Structures are given as structure tokens and as C-alpha cells.
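Each value in this text was obtained by applying a stated rule to the coordinates, not by laboratory testing. Everything numeric in this text was worked out from a predicted model, so none of it was measured. Cβ atoms are built from the backbone, for glycine too; each structure is taken alone.
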Structure I
Amino acid sequence: MHRLQAPEPGWVETTDVLVVGTGIAGLTVALQLREAGHHVTVVTKVNIDDGSTRWAQGGIAAVLDPLDTPEAHALDTQVAGVGLCDPESVRVLTEEGPARVKELIRFGAQFDRHPDGSLMLTREGGHHADRIVHAGGDATGAEVQRALHRAVRRDPWIRLVEHALVLDLLKDAAGRACGITLHVLGEGTEDGVGAILARAVVLATGGLGQIFSVTTNPEVSTGDGVAVALRAGAAVTDLEFVQFHPTSLYLPGSRAQQPLVSEALRGAGAYLRDGAGERFMVGRHELNELAPRDIVAKAITRVMHAEGSDHVWLDARHVERLPERFPTITAYCREAGIEPTTDLIPVAPAAHYASGGVRTDLHGRTSIPGLYACGEVACTGVHGANRLASNSLLEGLVFAKRIAADIAADLPPQSDPVFGGAEQKVIDESVKGELQRAMTRHAGVLRSEDSLASATATVQELSGRAGRPRNVTWEATNLLTVASGLLRAATMRRETRGCHWREDFPDASPDFLGHVLLGLDTATWEAL
């Protein structure tokens, strides 16, 4: 058990269940627990709507067509996961998914429908049936967040604490989770550090994309939940499997969230060009710019490395009615000073989704009693080595319901925390940019023994730059903690599988049909 270097808690609150995170997973857990009659406190790092859910352009995959089956959805999921999906987790996801989507509609979410009122189902990559529900075309996440936010705000027994950074898990004498320490801006003592005690704790803190310099994740996605779990001694697995979207809008000097430039624009005829203006995808794949995402992302990264550039170019100048057909992308470009009808658009691969995280069972329970995890922070076994499109929002819904049911069935009385544990020194916030650049260049789309060793050396050097305890240094420490774990896992997995690509081991190997289990400073192999 480790804990961040931080002041002792200056204030204490209690609640039945504590949920950390306010995306689809966290808010669904809270609402389901309220229906079971429990008092719930939800904490979030900034504001309730600042997580990843509202940015989800895709939809929610679920078997809602009578001609579709959960078995077909499960098969598509397992194919995408390249041998590492847990079959029972996938069965739970696909069989229970339709009912969870209907509950989301009951909470107020409004999805796109045909004139006769039936749900409009579409298809995305990797699916062999129309099973994706959308809202507002490409604004599903925003609609889901709106509905859940409204439902939570209406319930007086859900206490929402915003501007709260979780620091560490609290355990009782028996090793059971019994609360967290956190820093709340403006609360309690001058430094704002306090504790919330609870009979169960749910981590729903989202992803870890901000360990990379180019990511579609919001600025709050700094892997806090995974770092908390590692310090607490919970099992973490599959961190090496991070999906990269091939084309995000490259914003020079930015370390924040990068807007997506949808592959639909390439579908409309846009070309990828290198620094000399040549179409480098021609001849690499029969579909040219519309090759699968991993192939496009690899090709772009190789060009960037060869040219020493941070981006390549997307040429959409010849696309007819570009502003009318792609208003969101056009707006993103113009806000950045790019006129896409006359200018080339700078694009680069961006970290998009973490398939791994805190290991859970079918009820969202982690290896620490009383601690649950849900959403992108969790590794339920559903995604394996590569997430199937639109399964992520569904996973949050399905396992949030299961967590709430498990907690409601057996919620023990509040126990007293045992404060202590080895102190983890905090890292100065100045390391953030160097860490992100090193991870993107050496542990991003393309990896090798040498590149991972370079990134590891950088992490080790940065870990010596101590800072004083405060929000930005706690966050930097979390970033470094999670990046270190990812590097250990990626180094151990000497193969290419799913979204983990090793240039020195370009094929999948039966010797690596298993999982890397991570501790704070350890990595062990678990074969299937």
C-alpha cells in the first residue's frame, strides 16, 4: 500500500457509496444505487460534464434488431479482441446490453429514430449487423451526458462534489476499501485535502490518454483511477492496449485534447499527403486512405518518423460542399486558423481509448474488497486486445448496473480507515510535456525494444524531479505512474496483437496469449 505525498485530511465526510467520476459509468452507478435506496456521493475532478462521455461521436452497440443476436455481437467483439476477450464478460455485455440501453432511454436519453418512431440503427467498423444507436448523428455522447446529468441533478440524495481530485484509496484494518482521500478546491483547510468515508468505493475515472502528447481524450484523462489502484495494490492489466485514431487535427504546441478528423472525410475523397505532397497511402493498401485504422496510423507514423515531423497532411480541398457536409470538422479547422477548402489540414495519430485498466470480475469487483471499477478505467475482459467500435459506452452501462446490484445486495457497515502506507514522492509538473512527447514518439503507434527502452529511460529520469504536493504535481505523478506501467507491459509483450504493435515482433504469437498483470513497480505474466 502506497500513498501520495500529501497533507493529512483536514475534514471528513461519510456516505453510503462513493463514486469517483461523472461519465456514463459513474452517473449510471449513482442512479442505479439511488433506486436501491442508498445515499451516494459522486466526486469529479473538474465539472460534471468534463469527462470523455460527452465527446463520444460514435454510438452505443446493442442487439435491438429482431434479426440480430447477442451471439453475433459477441463474435464480432471477440474477433476484434484477437484472442484476449473473456468469453463470459462478452456474453454478459451482449445479452444484457439491450435492456441497459432501454433503461438509458428511461433516464431521458433521446436517440435518433425513423419517422415511424423506431430506433435508427447503423453499422460501424467490425460489426456484421446494424446495431448502433446514435443521437444527433455524431453527438451520442453529448446526449447521454445531458440525460444522465439531468437525472442526477434532480435527485437530492446524490451529493455531487466538483473540482475534486482523488488522491488515494483508504482501507480498514482488514484491507477493505472504506473511502478515499481527495483534494477539493476551496474546501475545508487551506490546502483542501480531506477524506470521504464510504461503505463501498467505485472508480469510474475514465481513460489515460493524456500520457501522450496527441490524444482525443479531454485534459482530465490523466489515468488517476489506474494510479490510485496501483498505489492501493489492486490488480491492473492490459495497459499496453491503447487504441490510436489515425487522424486527429494536429495543433502545434498544444498539450490538450485534439479534435478528431473523421475518416468519413477520407471516405468523401480526401487524400493523405507527406511533406513533399505525395500520396503515401497509394500502393500500401488496396483501399488507399480508407485502409483499416491501424494500417493508416502505422503509415502516418512511419512518414512522420522519416521526415522528423509531428504531422502529415490531409488534402480535402477538392471535396465538394465541404463546409456543408462536414460542419464540425470545418469549424475545428477554422478555429485553428486553417481554411480546409483552400489549405491542407495537419493531422496525426492520437491516443483514443484504453482497453486495459483496473481488473474486475463480472460484478465490477476489483482485487480489493469493497473497491469496484467501471468504464474506461476498468478492464472487465470485454475488449481484449482491441475495443470493438461503440462497445465502450455499452460496457459502462452494463457493468454499472451489475456493480449497483452487487453493492445493494451486501453493503457492510462503515469501517474505520487505517491511515499510513509508504509515501510516493510527487513529481514536478514540468515533466508533463517531456513525458507526453517521449510516450508519443517511443511508445505510441509503433513500438520496439529500443523505442520502449528510450521511453523507459526518460520516465526514470523524470521520476527524479521532485515537486511539492499540490494538484498539478499529484496529477503529474499519476501520469508518470501510469506511463511506467504501460511501458513495463509493452516491453514484456513481445508480439503484435490488436492495438499493440511491435516493429521488432510484427506477428501475433501463441506464446503471448495471456495478460500482463501490473503492480506499482512490478509486471508478471498470466497465461490463458
Structure II
Amino acid sequence: MFRRVALVSLLALSAAVSAQTTPAIPELPADQAAMRAHVMFLASDAMKGREAGSPEYDIAAQYVASQFYAAGLKPAGDAGGYLQKVPLVSYKAADQGSFVWTARGGQPVTLTFGEDYAPSPVPGQAETSLSAPVVFVGYGIDAPQYGQNDFKGVDVRGKIVAFVPGTPAGLGGEERAFFGSAANKAALAAARGAVGAIQLDMPGGGGRQRPFNLLAGSYDRPRVGWANADGTVHNPTPGTPILGTLSAAGAARLFGKDWDAVVKAAAAETPRYRPVAARGTLTVALKTSATPMPSSNVIGMIPGSDPKLKDQVVVLSAHLDHIGVNEGGDGDRINNGALDNAIGIASLIEEAKRFKESGKPPRRSVMFLAVTAEEKGLVGSDYFANNPTVPLASIVADVNLDMPILTYTFEDMIVFGAERSTLGPIVRKAVGALGLPLSPDPMPEEGIFVRSDHFRFVQKGIPSVFLWPGQKGPGAAAVKTFMSTNYHRPSDDLSLPIDWSQGPRFVGVNYAIAREIADGDARPVWNKGDYFGTLYKGPMAAK
């Protein structure tokens, strides 16, 4: 403990000295200076990009805990403290695995690694051995309300499902991003009794972001999950592991002449696939290695004041981690993550101060949650959602703060997911009270609603939203510049033209929204028939 405290103090002193020798540090009003001070520390070179599982991330977590304490928040982590231990695990394919195809009435044929298949690591299993029939199910999507049910009339029980990447045309951006995930396709297959899942790499790419040869070349790249109580890596579909990807050549080995029809369908402007059962059995053997890399979430709480509502909790979340240091290259290799997401964490801290300084405790309890490993696949928020430090049923909403781009004077707000629940009118009222319009998602094709930490709450049936400054006026150009030039690059640092006057404005909007949710008479509910609310059995959605 002494060494940790000493190191934090030393780094803070080092950052302060560096700041004193850095030219052109602006003099700012107190509220803006507070925002900049948080970012100065969290996005400093000393933090080395705050990669989850690193000592520097741990220091950043201690910093946030100290700020929560200074803001008067009650500890809401483990053992009466602010930190919730998150047992992160790095796991990867331990070898190239084995895929053997046995056609009906034929001899076993060993498929070739890198030509026919690329294996996937299986979280939670050091060794995976599976032999089963294979059935092709098109995109592997079940969404009748969108005119897509690839499992209709297909019995996949006890079988390995094979699906093409991507999604059909006509889906909304958020649904498309959701259904395009191999993990979500595996979950749909698991619900129907499948025992494994394989993705097929289509000729010409077929929606895959990386060509098959690159996929095979990086088969053993590490991935990150969290450990169950027994130390095994959590797998949301343990009975239906994702086994890997078959190349077009590998798929042709399994499906024979039927594969020609699949390829022909894929070439159509609007592909329509028919299910195909491969005539034989696929036997797969895989090995997965795992290495612990413990980390933590940081959690503080303002208790509610209303005797009837105080046990309900509004969560305000932001991710603390970033992507660390680039392995190679010349020049600056530290990904400081000033806007992604040091400024979101700064906003979270300053919003906590506003609640305390208002002199009016919220009716519902308000939780401030800084999570780890967002950049690894929303892992820290997933751990919290599965291991909450308050009863899960008590959480009524999540409002997420992720990468607000504050390099311009924003003239509107975007709230991803606002139209899906009664949070929409709450958000609209709070934003309007500050004289700002609420604009629709300007880039629905990106499916941003399913790509940040709030979605782990959605998957527990909890209405959630994600806030961004809007793109009216100078916003569109500023966002385009940041995404094309600075996103996940070393240049996302304090050299950016951050307009610190926009920090308190962003905090103000978030505070108004959180205050409205916390003090409202009714808890938020999903809009009737909303896809995600219905899928995850949230309140009201199915009525």
C-alpha cells in the first residue's frame, strides 16, 4: 500500500512539474480548469495509455477513487471501498487446432490450417473437442419482425451451425450492428440447441472486415474476458462455442455442390440464403491458453433521499481504460486517450460534484461507475452487469458518457437509444431546458447504440442511453476530423484544440438528464415492442 501511494504521489508531482514547463497552458475558469486537470493527469504520458490490466491503469483507478471521495460519494465497490476487483483474463488459441471432415460413407479428411480454416480460442475451456453434423443457416439471424428468420424450419439441435458474416440489407443500423456480431449469432444458435458455431468466409469478403489470410495470420492474437468464480473465463454460450472460420475453400469441402448455390446467392444484390445440411460430420479439437490480468472498476454512490425510491439506482457510466502503447513505429507511440475517454471520466467526476453541490439529494440513488476494459470488448461493464454491487433489479437506467468530442461549440445533442424507451422524453426535456435541440443519429449505419458500455445494461433489460455532443454547425467537420485523424492514435492528447468551455456545458446536460431520471415519479420503461427491450425482457417492452 505504501509503495502504491508513493508512486501515485510521485507521478502526480511529475505531471505537475511537466505541466509547469509546458508552454501555453491556458488560464481557465474554475469549472473548466477542473475538467482540464483531470484530463492532464489521466491522459499524461505517465499513464501510458491506461491499458486495462496495466500498473498505469491501476494508478488511474486510484486517482478516480480519490476524486470520488473528494466529491463526497459513498464507496460502492468491494469490501467497503471504491474499487470493484475485475478478474480480467487474456486468452488466445494455444495452437492451430484440428478440423477433420468425414463425409457420409467416406474417409476422414484433415483440413489445412490457413487454407481451409482459422481456429478461434474458446473462453473457459483449455481443451475443446467436438464432433457433430453441420448445418448452414445463412446469416444466422432470427428477427421475424424484420422479415429475417434463418432458423425457420431448421433443426439445429446437436449440430454445428455455419453462417455467413454480416447482415441482410434493410435492417436499421443498430440492429445491423447487433446481428452482425458472431457472438450474438452464436447466442441465437445456442438458444436453439446448437453445440457449436462456425463463420464462413465468403468469396469477395462477404461482409468480413479482414480477408481470410489476415484472419488466419492473427489466429493467436490475445483476447480479453473475465473469470468466473472457479477461475475459468466467462463464456456467454459455453455449450455453443465459436470454433473458428472456414475459408471459401474449406466451406466447399463440407458442402460440396451445395456450396455453389450459396456462392451464387451471395453474388446477388440482395442475397437470400437457403439452409443446407452438410453430408457428414466435422470433428474439431482446439486448445486455449489463459493468463490473468486483474483490473478494477471504480464505483461511488450518492444515496437517494426518498423513502420509497431510494433503493432504486440510476447508473452513470464511463470507461477509464484506453489502448496503451503501440508496439512498433517511430515517434510518439503512447495512445493517451484524452477524448477517449479521459474527458468522459472528467465529466463523470464533475457531474458527481454537481449533485453534491446542489444541496438537494436525489430521490433515487445515483451510482457513478468508471469501468475497465471497454476497449477490450465492453468487458468491465459486462463484469459489473453480471456481478453488480447492488441488486440488479434495483438498477432502473444507465446513462453512458463515452468520448465526447469537445473541440467545437456544440449546438445540439445526440442521444443514442433515446427513441427506445421512456428515457427519450426525459432526455428531450432535460436537453431542451438548456436551450439545445435533440438531433437524430447522424450516422445510423455505425450502430453506435450497441457498441459502448451502456449496452451491457441493455442486455440485462435496463433502459439505457448514450450521449454525444451533436453535429450541427461546426460539429460534423470536427467529428469527421477527430475520427479520421486522432481516434485510437497517439494524437488523441492535450495537443488537440479542446474547447474547455464545452466541458461544463456537456456536464450540465448530463446532470440535467440524470437529475430528471433520479427525481422522476416513474422508473423508465421500454417502449412497447422495442426489439432490444423485448429480446432482453425489459420492463413494459413486451406488453
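Quick look at the numbers
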read-out: Which of I, II leads on FRET efficiency 1/(1 + (r/R0)^6) of positions 40 and 120 (r between Cβ atoms, R0 = 35 Å, to 0.05), largest value; value: I
read-out: Structures I, II, by mean count of other Cβ atoms within 10 Å over residues 24-31: label with the highest value; value: I
read-out: Of the structures I, II, the one that 5.8 was derived from, the read-out being distance in nm of label points 7 Å out along Cα→Cβ at positions 96 and 304; value: II
read-out: Test item: P(r) over Cα pairs in 20 Å bins from 0, in percent calculated as 21, 52, 25, 2, pick one of I, II; value: II
read-out: Which of I, II yields 66, 42, 35 [Cα extents along the principal axes in Å, for residues 168-423 alone, calculated]; value: I
read-out: Origin of the value 42, where percent of Cα pairs over 27 Å apart, for residues 64-231 alone was derived from one of I, II; value: II
